[in-house]
Structure P
Amino acid sequence: MSLDEATDLVKQQTLTRDAFLGGRLTVSQPGNGFRAGLDSVLLGAAVHRQSRRLLDLGAGAGTAALVAMADLPYLGATLVEADSALVAVAALNIDANGMAERSRVLALDLTAPGKLRVAAGLPADHFTSVIANPPFFDPARGTAPSSTRSGARHMDDAALDRWVKTAASHAAPGGEVIFIHVAEALPLLLAAVSQRFGAVNVLPLLPRDGEAASRVLVRGIKGSRAPFALLAARPLHEPAGRAFRPEFDAIFRGAARLIW
């Protein structure tokens with residue numbers, strides 16, 4: 001897709017322009033439906049500093065990949081997104097943030113057969129980091145905010161396993177795969193990741209001390225034989241009010257990365 005074609009598609013949408021990392025990034029995204037927020041920033045900030053080739057599965061407007069590249073100047077990224085309108089938005093965001101020379105967007109169903117993914121330009125066993133923020137609304141429990149974006153927020157159990165399988169196909173030997181998901185999906189996600197990766201780490205994220213985890217970050221290393229580790233849970237917010245704890249405040253301001 002050319003930049004002119006992307007611009008034409010974007011003009012057909014109602015977009016907002018949102019600042020991330022304390023204004024270091026400006027991301028356009030649809031005003032309705034799924035919108036990137038804290039999950040996307042945490043996912044991008046979780047990428048290893050030494051990574052060089054990033055794959056963002058289901059990239060949406062591209063926020064997570066942009067966050068990763070903002071701090072890692074040697075990181076190149078491939079973004080995969082099935083929704084052509086979001087592909088256009090991601091392409092414009094990459095260009096607007098000065099990252100066009102080291103990133104690209106593929107309009108591709110990430111669950112397509114492996115041969116089709118490779119033919120579309122997605123090499124196997126290649127990426128040193130693969131990240132994903134999968135849909136987390138169960139179709140049986142309600143509808144997504146917008147019917148045109150329902151695929152972006154709806155996923156059944158089998159589909160989650162296919163996402164992990166695709167991540168495993170394209171991760172390089174020794175490469176990391178990182179998923180962020182709602183805490184209630186951990187059993188399914190952990191089962192899918194553990195059968196394909198070693199050195200699996202789970203980081204629970206709590207709204208505040210004493211509360212149940214709302215999100216989990218799960219990381220696995222392709223080809224590793226290292227054991228599983230359940231990391232200490234980390235609260236995002238101070239005990240009272242809406243302020244973030246210093247560790248996370250620094251991440252969201254673009255002054256630090258997630259060390260885990």
Structure Q
Amino acid sequence: MNISHLKHTCIGCGRPKASILASGEKFNKEHVTPVWLILRTNTNNTRVTWLSDRMIPALSAKIPICTKCNDLFGNKLEGPVRGIFDKIEAGLGITDYQAEILIRWMWKFEGMFWQMRNGVTGFSDGRTLRSRVLDDLGEIRHQLILAIARIESIDQNHGDLPMGIDSYNKHSAVFVSGVFSKLAIIVSLEKYSNHIPANFSKYRLLEKRRPGTTVTAFKPGIGFQDDNAAVDITRNVSPELSRLHDIEYVESISTQVFLDKWDIIKNTLNK
């Protein structure tokens with residue numbers, strides 16, 4: 001994995017480093033994995049695989065990002081998600097709005113690695129990482145499933161807790177899976193929820209966002225007795241879910257292209 005294409009570009013908004021600095025903003029390096037999660041999982045001491053070829057302390061794994069994107073991600077995602085993890089790992093429920101924030105956080109996590117892995121900035125539909133994870137979800141909101149399985153115990157032989165993405169998409173910007181600390185998490189379209197193992201508790205987002213509500217909407221249960229099973233099962237189910245979501249994306253693009261061409265033909269005939 002080569003991230004040289006990101007040395008002079010913000011991974012969040014896609015702006016060149018030169019224009020960011022010219023506007024008076026700062027351009028820094030930020031942790032790919034949030035510090036709170038690194039400390040929670042002890043992965044700074046046990047080390048993580050970086051750029052596919054070496055093991056480094058997790059706190060050393062950084063990528064370029066402008067301070068504006070970094071502050072937005074921290075305030076709107078990282079801060080709230082840390083509290084959401086606390087609640088779920090304690091066996092408490094979360095609101096529909098908190099479920100949405102967790103989905104957005106998963107997209108941010110996967111989106112960073114997707115850009116690093118594919119040697120690009122932004123996504124094939126023209127969106128930046130910042131717009132992808134912070135813009136209004138629109139009609140897709142009610143089609144999204146958040147699946148979570150709590151982990152009962154951690155294998156002490158590893159010296160750390162799980163922390164990593166298991167999904168590997170070619171096209172899809174929806175599906176993502178991984179195991180983090182004591183939670184296995186999957187984000188999927190509702191139509192593919194039957195492919196998610198029964199170990200996971202599943203929740204579909206409401207049609208409309210309700211940021212002010214305090215009503216508990218989703219209370220994930222224990223799905224795995226230990227982290228080894230959580231990692232194995234999540235990793236094994238992910239390729240098929242990635243494939244299904246990639247097909248969904250390609251077919252939707254093909255349909256849109258056809259409709260666009262048909263509109264052109266109709267407009268021509270009507271003249």
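Each of P, Q could give mean count of other Cβ atoms within 10 Å over residues 71-78, but the derived value 18.5 comes from P. Taking 0.10 as the value of FRET efficiency 1/(1 + (r/R0)^6) of positions 167 and 239 (r between Cβ atoms, R0 = 25 Å, to 0.05) derived from one of the structures shown (P, Q), identify that structure. Computed on structure P.
Tell me which structure, out of P, Q, gives 20 once relative contact order in percent (Cα under 8 Å, 6 or more apart) is calculated. The correct label is Q. Consider the structures P, Q: one of them gives -8500 for helix-only ellipticity at 222 nm (-39500 (n - 2.57) for each DSSP H run of 4 or more, over all residues; to 500) as calculated from the coordinates. Say which. The correct label is P.
When FRET efficiency 1/(1 + (r/R0)^6) of positions 15 and 103 (r between Cβ atoms, R0 = 25 Å, to 0.05) is calculated for each of structures P, Q, structure P gives the greatest result. Identify the structure, out of P, Q, from whose coordinates distance in nm of label points 7 Å out along Cα→Cβ at positions 47 and 111 was calculated to give 2.5. Only one of P, Q returns 2.5 for distance in nm of label points 7 Å out along Cα→Cβ at positions 47 and 111, namely P.
Of structures P, Q, which gives 41 when percent of Cα pairs over 25 Å apart is computed from the coordinates? If you can, show how the numbers build up before the last one.
Values: P: 41; Q: 48.
Only one of P, Q returns 41 for percent of Cα pairs over 25 Å apart, namely P.
Bear in mind these aren't lab numbers, they're just calculated from the coordinates by the rules spelled out. Note that the structure is predicted; figures quoted are calculated from it, not measured. Cβ atoms are built from the backbone, for glycine too; each structure is taken alone.
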